[in-house]
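Trainee: Structures are listed in the sections that come next.
Derivation of every value follows stated rules applied to the coordinates shown; laboratory data play no part. Model, not experiment: these values are computed from the prediction.
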Structure P
Amino acid sequence: MFVAVAEAGSFSEAARRLGISPSAVSQAIRSLEGRLGTPLFRRSTRSVSLTDVGNDYLLAAAPAVEQLRKAAEDATGRGGRPTGSLRLTMPRAPFDLIIADMLVDFKDTFPEVELEIAVEARLVDIVKQGYDAGLRFGNYLEKDMVAVQIAPPSTAILVAAPAYLQNRCAPKSPSDLLQHRAVMCRSQITGSIIPWTLVSAEDRIQISPSDATIVHDLASQIDLAVRGLGIVSVPSGMVTGLVDQGVLSRVLPSWSSPMEALYIYFPSRRHQSTALRTFVGFLKNRS
């Protein structure tokens, strides 16, 4: 129970994972602290964190706990066939572009694994929030995480509805974008409006149109672009079908915006369940 609380950062979350009541977890930790004669956790109304002694105790106990977990998996057959829950957090773009189809295939292949997916733009503390792993682009990875690349760098493109461009002069250079309406996104991680970094074969420029409607997610950007509100910059894979159908048109096709590679990441000192190890391998084999 001590390790479960340390990993979850919460008595209630540890209880949920263990399938017992929070009061039982709290009582077990108090009993352990009583036997050791020292507090292992700092407690507040919002969170639980390890004391220095608790952190040392966790490091010392980790190898033994790992051996017990592996023995339990082997005894129940879990070492060969993944079971249990797998909680993941990721932004909308990788979910729509890559992960959604993979999740269907993964569930078909490993039906015993219970999936819980949170699609959210904000960068969360996966340990405190009880996630097994997260998926993020390389520029938003935390340094103390193990990260495995599952998709190469890609690009975003500028698009707009034909109806929007019909009565306007189509941009011929990036500077012409300043004369157009735009739909731009505010980062839920930094809180700032994300500028357009445009790259061509010869040049690189950053631009932020002043006549911009600000939204907080890519789906809203695309929806407003389709309705003719203005020009957007979005991952190419999310609008390829709409461009092919003529619903959206490329703007400045010789310019695009680089996007970082996609990674799955998880804590370095946290035990990896068979389900997580299998999922990471599954994604790597598909990349």
Structure Q
Amino acid sequence: MEIIVAKTAGFCFGVDRAIKTVYDTISDVPVYTYGPIIHNNQVVQSFKKRDVTIINDLSELSSKHTGKIIIRSHGVSENILKQLELSDLQVIDATCPYVKKIHKIVKTHELAGREVIIIGQEEHPEIIGIKGWTSLPTHVINSMSDIRKLDSNKTYGLVTQTTFNQGLYKEIISELQRLDFHVMIDETICSATHGRQDEALSIAKKVTKMIVIGGKHSSNTQKLYQICKGQCDLTYHIETIDDLELNVFTDNDIIGITAGASTPKNIIEEVILNVGRKNL
């Protein structure tokens, strides 16, 4: 059995920064996060055990809440940020810097009177936050067919979810250009996503089975799974080693392993160790 582990597997800069922010904030005062700090259930549960409470909506807050509140790595809308700052809580912003950059770009388009196209998943918290940085209409597109929703007579600003599939992104951009849309494009897929997806694609082409480790609700992990599945039919998306049936692997397999940006190192190492034992 041969195991190929992606060098880019595991925490990206933004996730690592957000998690360290929570650890640095835990103290003798109440600590909250606005939404799960990252899309990894194991990490979120570990913080719950340390009395970090998740607030999912402003309506859950009242004057009785004191202490510190950390904004999740995916970011929030401008209105939510302002409302939190008006509360009695100390606000600590752990929004990924790459996402903060998108907020600033969208605000610039608003000031120029341009509507914004966002390439990404409509219900993803990052997209919901981005939409909240302009008062003008936004248009979320996630496929080639969504382009039909747009008005070719308008000039748009365009940004992309930081974890979007770069292959599909290029197809959408090419189609917008082919149809002669007037679009001011800002490339906002983060560099870590580029590298992770490229490496996963390369490994998936070489192996007989592929393991993608990460939260079931993690957008970047889902994208990795789709990319790998396109090259290796026997691709498995798992959150932990408990989700993996080890008896599907044989000594003749070449196994690839990658992991999403919110996957802790210890979970990756546990998968590598247990899969490797099949060869002992």
Structure R
Amino acid sequence: MSYQLNHLPKRTQKPRDTGITLALDKGYSVRQTEDFCEVAAGHTDLVKLGWGTSFVTPNLEKKLAVYNKHEIPVFFGGTLFEAYVLRNQLEDYVELLRRFEIRFVEVSNGTIWLSENRKNEIINQLSDEFTVLSEVGSKNPDDIIPPYKWVNIIKNELDAGSWKVICEARESGNVGVFRPNGEIRSGLIDEIADQISVDLLLFEAPKKEQQTWFIKKFGSNVNLGNIEPNEVIPLETLRLGLRSDTLFDFFSIEDKEFQKLYQNNNSGFSQE
């Protein structure tokens, strides 16, 4: 940090198992990647090369080398996985991961039809060699999965070997755990979190108001994904209560001196 400030929430440290920020790279150049890593590497735990962008991005190996230099694991988007499965090329996909020394893999069925049994078989198979992030939720906004089914699917995928289960929202934040207007399906989240540890979930939340909701709900160290690279630093300020949206949510309530200061001056703080 650039300077000292007291009474901040305790953030987990890299390499993190919780409090993960997963950034979505939608086609950055090598130079853009270098600039991003210069300012945000300390706050970025994973980078997803969105959907099939890695196939058409030039200088892919050089870009991966930049992320590797800054100790940020990278993985390919779930849609690329689905494109290979659709063509019955799963083994080719595994060889692709090995070729580029990718240690993480996303297993999803948000677009293609892939039975849950087969998906779990693939998770189990890949987890022997890779760290698996499986994704639950459809990319079709009209395909509503009832809460009990979300819970069952997530439990089964964790049992199959997933490290974290991603709760779908797309880069637009209007499907899966969100309604088409971007509003959070709070009842769904409550039912999932009631039966599954939030530490094992990674919520896609591309919009600031969505990130704020999850941080207020589950705390600074909730796992969040599909974060635009230029929003990683702003997200970290939300996590630390350094943005008006969460300014009053994080401080040490056990610190009597700070409590007194807060109570005496609360009326003078702007909450706009």
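Trainee: Out of P, Q, R, choose the structure whose coordinates give Cα extents along the principal axes in Å equal to 61, 58, 23 when calculated.
Mentor: The correct label is Q.
Trainee: So, one more: Computing Rg and Dmax of the Cα atoms in Å, for residues 164-243 alone gives 11.7, 34 for which of P, Q, R?
Mentor: On the way: P: 12.7, 36; Q: 14.9, 50; R: 11.7, 34.
The read-out was computed on structure R.
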